[in-house]
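Next up: some structures, all given as structure tokens.
Please treat every number below as a calculation from the coordinates, not as lab data. Quick caveat: nothing in here was measured; it's all calculated off a predicted structure. Cβ atoms are built from the backbone, for glycine too; each structure is taken alone.
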Structure 1
Amino acid sequence: MYLSSKAEVIIKKIIGLYPESTLSIGTFYQEKLSWRVYGKNCRLNKEKLQNYEIGSLTKVFTAFYFIELFKEKVVTSQTKINEVVSDLPTKNYPTIGELLTHQSGYGYLIPLKLSDLIGIIKHKGICRYNPYESNMCADNVRKILIEKKIPTHRRRVYSNFGYAVLGLILSELEAKNYEECINAFSKKKLGLNHTNFGNADLLPGYFRNKNYGNWQWLDCENNLGKATGGLRSNVVDMLKFSSKILAESTFLKQAESFSLMGMFKSRDGIWMKIGQTGTQLSVMMIDIENSSSAVVLVNRLNKYSVSLARELLLRAFEE
């Protein structure tokens, strides 16, 4: 795997400042996966890489699932929530497309209540405390959909709740809970063997050189909070996933439809998604024009992962 001098400097900075962390990096270009792992606790066994909490990159898996459903004409981006989710009142509910692109109008803080905010203060932040651990089980998501007033102005507001609703829609369509849907999709459709919601080979997160463990999720019948950031994966699976995205015929035919993936497009045309839990950080960048991608995973929050991913992506062609 080619590394520019700039990338090497950033890597040394991350490992130097956070020696307890394990850093996994990789690129995909011209059908080739390249990756490396750094850190005193790293395992270089290619047959058994370690997993990370990938946070909001879970949303990209959910979005890609819907791209498949659109192709199969099961639903469309214009299908409204109440056309799939039963027993909802007559309201002007957002569409699947609006949910995918964070334009549903559901606010950033939904479904957090005062008790959740007190929990964050009590635990001195979210390093150990997952504020979405139990408040987006399916029954509560349905309750909010029924009781919450639908915003008339669908301005763009990042919404974890919106993706929990997408998880509910998947559950209704497939007659399974969200976790079962994504586990089956990841393994059978995407061919990913290490992407799931389990704890196998999962790295703990670190903060101030202390092991903070991992975010926990309530084991309710259908915890849709996991749709906001519950997946775990390793660098090779994430690179394989990015290659599936790049090969998707929908985006090859109509590049603008890539906006449905819920990723952010920078001025230079690169698409990016950042995933963060209490102590772990993941970055995926995709360059559609050059059919390349870069992934950075680390079990320690830091300010360098994004610049590292960009440098890896820009230099991928020099591999």
Structure 2
Amino acid sequence: MQFNLTVTDEDNGKELRDIMRDRLQMSRTMIKKVKLYGTLEVNGEHRRIIDTVVTGDKVFAAYGDEQDKLNTDPMIPILYEDEYIAVCVKPAGIVTHPCHNHLDDSVLTRLSDKTLHPVMRLDRETSGLMVVAKSGYIHNAMINIKIRKKYIACCYGIYQEDSGTIDLPIRRRPNSVMIRETTTPDDPAGKECTTHYRTILTDKNDNISLVEFILGTGRCHQIRVHSTQMGHPLIGDGLYGPNSIDNPDDSFDNSKIQDEKIGRQALHAYSLEFEHPISHEKMHFMSDIPEDMRRLFPEYSGEFFHELLSKVDGLV
């Protein structure tokens, strides 16, 4: 684990251990590891943790015990990996991390026998990009980093407006552990919730559309609940879709056939943008639409969707 810092006027004259704690957010255990087993340098020269620094000094701290390289799993492509983070593509049908119903099989347990820290979580049936931190320190650092996440979803119907913002609070449905629902702004149980959407492809014959969603907030089931509330449930959504027990809706022809084509909610996290927690490099990743979602638009090729998403994501 390595850390770099340039001393500012605010930290002029402080001891290194104070800067390591306050600026690098290193725990006492981490500072002790640097002291006993690692390297601590200022401007390329060895220093003690009690030494002071001045404005402009270049601080370098490092210690061992990095995470091993992640396991290779053909179901979970790794698009990027270094000693701090990894960016992978989660498949549908597998949970992000171990939970009471899935203790042995998850994205994290497949990637490593050591503890990994998901920076974001995707529902079991949602596919797409996710960031994994290899230490608790990096995970904490990324909590304070803005991550721009974009999703694509196949929805029933076609939005009246090509783009817009859904600003409706969401709450847990009373007497339900799982189901969320929209509510009024004055409901104390509701949480502020904003979703931006843009229609990028439509099929008027089947009355379905491919929609990009960008989260303004990060609530549980946010896209699924908001799109359903707007009259456009996600295809294959067994909890909020037209063929669900709790939200039945017979207004969409052939919805059962469409649901069976994919067998899960048609939602994919396709784009991530963030600043690297250590190097501060701007990072941008895109994942193509998965094959099961392409089946809902059979007249278009994978190459077509790649070019479409690249254009929508601003890469071309």
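Looking at mean count of other Cβ atoms within 10 Å over residues 265-272 for structures 1, 2, the greatest value goes to 2. Hey, relative contact order in percent (Cα under 8 Å, 6 or more apart) derived from one of 1, 2 reads 30; which structure? Matching structure: 1. Of structures 1, 2, the largest value of Cα Rg over 2.2 N^0.38 Å, for residues 73-168 alone belongs to 2. Supply the structure label, taken from 1, 2, corresponding to helix-only ellipticity at 222 nm (-39500 (n - 2.57) for each DSSP H run of 4 or more, over all residues; to 500) with the calculated value -9500. This figure was derived from 1.
Sorting 1, 2 by volume of the Cα convex hull per residue in Å³ from high to low puts 2 first, with the largest value.
Comparison across structures 1, 2 (criterion: distance in nm of label points 7 Å out along Cα→Cβ at positions 81 and 209) gives the highest value for 1.
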